[in-house]
Structure 1
Amino acid sequence: MRHTIAASFILGFLLCSFIPSSRNSIVVGEKAPEIVLKSNTGKNVKLSKLKGKMVLIDFWASWCGPCRKENPRVVEAYTKYKSEKFENGKGFEVFSVSLDKDENAWKKAIEQDKLTWKNHGWDEKGEVATQYSVQFIPSAFLIDGDGKVLAKGEELRGMNLHITLDKYLKK
């Protein structure tokens with residue numbers, strides 16, 4: 001019994017949220033679906049506006065401990081790669097998709113975690129997460145300058161993000 005409780009606690013800590021998904025999974029090699037969301041400044045942000053750049057689509061929330069722990073790593077990658085040239089993309093951008101229900105908590109977390117990129121979208125109802133078949137957060141997708149999905153999942157977390165981005169740097 002104790003092992004079951006401990007396993008449940010650990011699983012809950014590692015995977016912050018399960019989001020129902022009724023669509024097929026996003027496939028590496030296919031074009032990423034468009035995203036249009038309200039930004040933290042009140043305007044809309046669109047994924048298609050980042051065409052020509054390498055983009056990390058990062059699903060997260062302010063209340064998710066593992067997401068907040070991952071944010072400094074994403075900031076580090078953004079700082080390192082934002083001006084780099086890739087095989088199919090000039091520069092690196094992050095498109096954050098927040099699954100927060102509380103808009104103020106989301107905005108406060110952006111400030112606290114020093115998420116300096118401009119592409120912050122609020123997916124209050126989880127519609128984009130459902131479209132991307134996100135079942136837990138943090139969750140991420142890497143797309144190239146043409147909007148094609150290059151990678152997803154664990155290969156985009158921690159140092160793996162750097163390793164994956166390095167693979168696509170222009171030689």
Structure 2
Amino acid sequence: MTVVSDTSAITNLAAIHYLQLLPQLYDQVTIPEAVYRELADIDPPVPGTLEIQTVPWVEVRQVISREIVERLQDEVKLDPGESEAIALALELDADLLLIDERRGRAEADRLGIRITGLLGILIEAKGKNLIVAVRPLMDALIATSEFRVSTALYNKILDVVNEA
């Protein structure tokens with residue numbers, strides 16, 4: 001399974017000490033160079049900065065189609081990481097793109113890319129018995145990572161995972 005990730009899934013899972021869910025769910029995750037730079041070339045470091053440079057399950061790839069990246073940045077107004085993640089998902093014919101930003105998700109969906117975000121990762125992890133409960137992890141994301149989730153979506157997720 002080819003999985004491409006934007007920055008948010010990595011930083012947010014690292015912030016709550018659950019980055020190990022990614023290789024447990026997907027074996028390997030591919031990130032474009034812009035996402036690597038967003039994680040590694042930053043001072044002070046963000047959650048995931050050290051891990052992304054040492055874990056064996058992350059592959060960094062260069063995006064070939066710069067035209068797609070430029071269109072996503074100019075027309076859709078996505079940042080470099082999101083733009084390159086979408087372009088790389090298209091180039092690799094990825095099975096899944098991990099992305100949370102609303103405009104990026106909408107554009108990836110429009111382009112026919114299968115997507116999931118952080119909350120989808122948590123739902124999948126619970127379904128595979130990799131975590132006991134989603135609620136404490138969502139609460140930790142909200143508290144530590146300034147992760148925004150509406151009350152309606154929060155309650156819907158809890159309902160989906162039978163924690164309502």
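Values quoted throughout were computed directly from the atomic coordinates according to the rules given, and no laboratory measurement underlies them. Keep in mind the model is a prediction, meaning the values are calculated, not measured. Cβ atoms are built from the backbone, for glycine too; each structure is taken alone.
Quick notes
- Which of 1, 2 yields 26, 13, 5 [semi-axes √(5λ) of the Cα gyration tensor in Å, for residues 79-126 alone, calculated]: 1
- For 4.0 (distance in nm of label points 7 Å out along Cα→Cβ at positions 63 and 135, calculated) the corresponding structure among 1, 2: 2
- Ranking 1, 2 by mean projected area of the Cα convex hull in nm², the structure that comes out highest: 1
- Computed over structures 1, 2, relative contact order in percent (Cα under 8 Å, 6 or more apart) reaches its largest value in 1.
- Structure responsible for -9500, with helix-only ellipticity at 222 nm (-39500 (n - 2.57) for each DSSP H run of 4 or more, over all residues; to 500) calculated and labels 1, 2 on offer: 1
- Top of 1, 2 by mean count of other Cβ atoms within 10 Å over residues 31-38, largest first: 2
- Source structure (of 1, 2) for distance in nm of label points 7 Å out along Cα→Cβ at positions 55 and 71, computed value 2.2: 1
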